[in-house]
1. Could you figure out which one of I, II the value -14000 for helix-only ellipticity at 222 nm (-39500 (n - 2.57) for each DSSP H run of 4 or more, over all residues; to 500) was computed from?
2. I have 1.3 for distance in nm of label points 7 Å out along Cα→Cβ at positions 51 and 67, calculated from one of the structures I, II. Which structure is it?
3. Could you figure out which one of I, II the value 3.3 for distance in nm of label points 7 Å out along Cα→Cβ at positions 75 and 315 was computed from?
4. On FRET efficiency 1/(1 + (r/R0)^6) of positions 91 and 331 (r between Cβ atoms, R0 = 35 Å, to 0.05), which of the structures labelled I, II is highest?
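Only the coordinates and a few stated rules stand behind these numbers; no lab work does. None of these values were measured; they are calculated from a predicted model. Cβ atoms are built from the backbone, for glycine too; each structure is taken alone.
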Structure I
Amino acid sequence: MDFELNSEQKMFLRVVRDFCETELKPYATEVDETGQMRREAIRKMRDLGLLSLQVPEDYGGAGLDTISASIAVEEIGRVCGSTGLSISAHNGLGCGPIVKWGTPAQKEKWLPILMDGVHLGALALTEPQAGSDLLNGAQTTATLDGDDYVINGNKAWITNVSYAPVMSVLVRTDKAGGSRGFSMILVETDRQNLVIHPPEKKMGLKGSPTHMLTFEGVRVPATNLLGEEGNGFAMTMQTLDSGRISIGALSVGLAQGAFEEMVKYAQERHAFGEPIANKQAIQWMIADAALEIEAARTLVYKAAWMRDMGKDYSKIAAMAKLKASEIAEKVCHDAIQIHGSYGYSREYPVERMYRDQRLMSIGEGTSQIQRLVIARRVLGEFSK
């Protein structure tokens with residue numbers, strides 16, 4: 001078993017880190033305060049393959065493995081959580097379903113646009129009354145009328161839709177069909193009767209746009225169906241499994257960023273005649289943070305490796321997301337504690353990082369849902 005990144009992955013990490021240090025980190029506070037990502041940085045990401053991480057090379061993508069994709073998301077999240085979330089969602093939720101289930105015509109039409117450095121991809125799952133319980137709570141419908149689907153309903157907390165030319169939308173196509181009653185449909189964001197509401201006012205990740213959507217008789221061609229009718233729920237579960245690896249990587253990045261800030265501050269801050277890094281109480285927090293980050297990163301990489309190997313990675317992805325998101329909160333908490341009053345001020349980035357990490361244990365399945373997924377898998381394994 002080899003725990004070392006290969007030479008290509010190491011080189012990719014260096015390239016992405018250099019980009020993040022020059023193009024993202026100096027502007028992270030501005031992104032948070034203005035609520036706007038840097039368009040210039042997004043354009044430059046195109047040439048590095050950061051907008052096409054796992055899009056096959058045949059379609060002009062980077063065609064990277066899942067570990068490399070995780071490296072990219074972690075590195076971006078280390079310096080700017082808002083940009084990290086949007087790029088994670090773009091690759092995994094926006095491009096991912098089209099890559100996996102799109103027809104050749106759908107791929108040829110949409111992937112080049114989504115990788116052009118101007119647009120980002122989006123996936124519309126959550127509804128005002130349906131987050132963790134999509135199966136029973138999702139009410140958005142699509143009814144076949146001639147050669148069109150007519151969509152009615154509402155979606156909530158949708159990332160990137162204001163940047164997206166198209167989004168994949170989970171809809172009910174058969175109200176009595178249970179889990180087989182869902183389908184996924186590509187919906188262009190300029191469709192008539194689609195309302196994209198103003199961006200949500202959030203605690204953190206302010207530079208990553210999040211919107212509510214209203215579909216009032218939105219008509220799309222039946223050829224916009226993604227995959228097969230009735231497979232939408234299964235497609236959603238597979239997409240979320242993959243997305244949990246990415247959110248785990250983003251969580252590790254946020255934790256790593258806060259960790260670096262805490263160590264730097266502890267070495268520079270003097271109290272009682274010496275750097276506070278010499279104090280055992282501070283050293284223990286630093287040691288605990290280093291330990292937990294390494295453990296979380298290892299889980300993320302294992303889940304990524306299992307996905308690349310074609311293995312069942314649902315349980316380990318839930319473990320990775322759960323561990324990484326919860327240690328991100330602890331590390332960011334301790335980073336503020338080490339900074340003292342300065343950590344409570346916007347003068348230092350740990351305040352922003354603490355706000356940004358809070359979504360990690362909520363989005364793409366709460367920590368409680370991850371524990372359910374893990375427990376059910378474990379119980380199933382023991383009952384065989």
Structure II
Amino acid sequence: MTKKRIALLGSTGSIGTQALSVIREHPDKFEAYILTAGNNADLLIDQAREFRPDTVVIANETYYDKVSRALAPLDIKVYTGEEALCQIVENEHIDLVLTALVGFAGLRPTIHALRSRKPIALANKETLVVAGELIIRYALDNQVPILPVDSEHSAIFQSLTGEGHNKIEKILLTASGGPFRTFTSEALAQVTAAQALKHPNWDMGAKITIDSATMINKGFEMIEAHWLFGMPPKDIEVVVHPESIIHSAVQFSDGSVKAQLGIPDMRLPIQYAFSYPERLSLSGDRLDLFKLGALHFERPDQERFRCLKLAYDAILQGGTMPCVLNAANEVANLAFRQGRITFPQIPDIIEETMMRIPHRSHPTPDTYFEVDSEARKESLEIIGLL
């Protein structure tokens with residue numbers, strides 16, 4: 001394979017740093033051509049000094065002078081602002097765009113990349129949650145592949161490789177269950193953000209770790225799977241699998257089930273998205289079935305973890321309702337991390353926001369941004385009344 005020039009949107013986050021680890025391991029295959037960060041100027045500077053990209057973008061304009069001065073001797077172009085993120089993905093030399101920005105912020109750059117016919121390695125699930133109908137249409141119209149980076153969707157993608165048009169009965173979307181899987185409703189009322197940030201299996205960023213604890217992350221992944229693989233929500237079954245060894249599976253019309261297994265290591269799906277259809281060597285531990293012992297599976301409890309049910313409700317309503325779901329969750333997630341609300345109040349805020357914001361069918365790109373803003377304001381108002 002020829003050397004791919006990759007734009008890493010969100011290079012200082014959990015996915016971004018692990019993506020750079022993959023590039024570091026295969027410098028003959030991949031080049032970190034563009035690096036971007038929101039606020040972590042120091043790490044962005046360190047990354048730029050090591051990987052010598054063509055361009056870096058620091059979204060927060062406050063840090064532009066600091067980054068620019070630090071990288072001036074290296075002949076690296078430095079830009080700032082959110083608009084720069086959208087413009088930079090249109091660079092003609094880019095072969096692949098890794099979208100690893102957190103939350104709604106990933107939507108606009110992804111749209112620009114697709115319009116510029118750039119293949120996408122998608123780690124920002126909120127892009128498909130908020131505007132899946134629009135994103136898939138752009139991808140199809142521009143004949144651009146979207147390669148999943150989420151471990152679950154990568155597992156589904158790998159399970160489907162070589163299957164052609166063979167009929168799928170259902171997707172089995174696995175979930176660890178998070179740190180509070182066995183907690184009673186009474187115990188959940190007492191949990192703290194510090195407890196929620198300790199995921200039992202995965203090393204992730206703060207927001208997604210809380211999302212995993214509430215299981216809304218699995219709801220987002222169900223919506224993402226719906227758009228990526230064209231499956232109706234009723235045929236996407238969430239399976240709690242505490243060991244996180246089976247990353248997801250596909251059941252076919254003959255009853256066969258294909259699954260992808262491996263130790264919890266996000267570098268694997270990142271690398272597969274980078275190298276597809278090739279597989280490259282990857283350092284690290286290997287799955288040892290003899291040491292593994294038993295694997296366990298159970299149905300999710302949608303009464304204790306109502307966010308999962310709200311995600312199914314949102315995609316069934318369609319239109320802008322998943323956008324409302326995402327916006328309300330981002331506000332509630334942050335409020336919980338700041339100690340302003342309790343853990344059980346997260347689904348309360350999301351549900352109330354979904355009831356207040358009118359559903360809109362067939363939204364335009366501008367509609368999504370309007371609804372996102374409206375939902376955030378409503379969510380903040382609801383929190384203020386608690």
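1. Label of the originating structure: II.
2. Numbers: I: 2.8; II: 1.3.
Only structure II yields this read-out.
3. I
4. The structure with the largest value is I.
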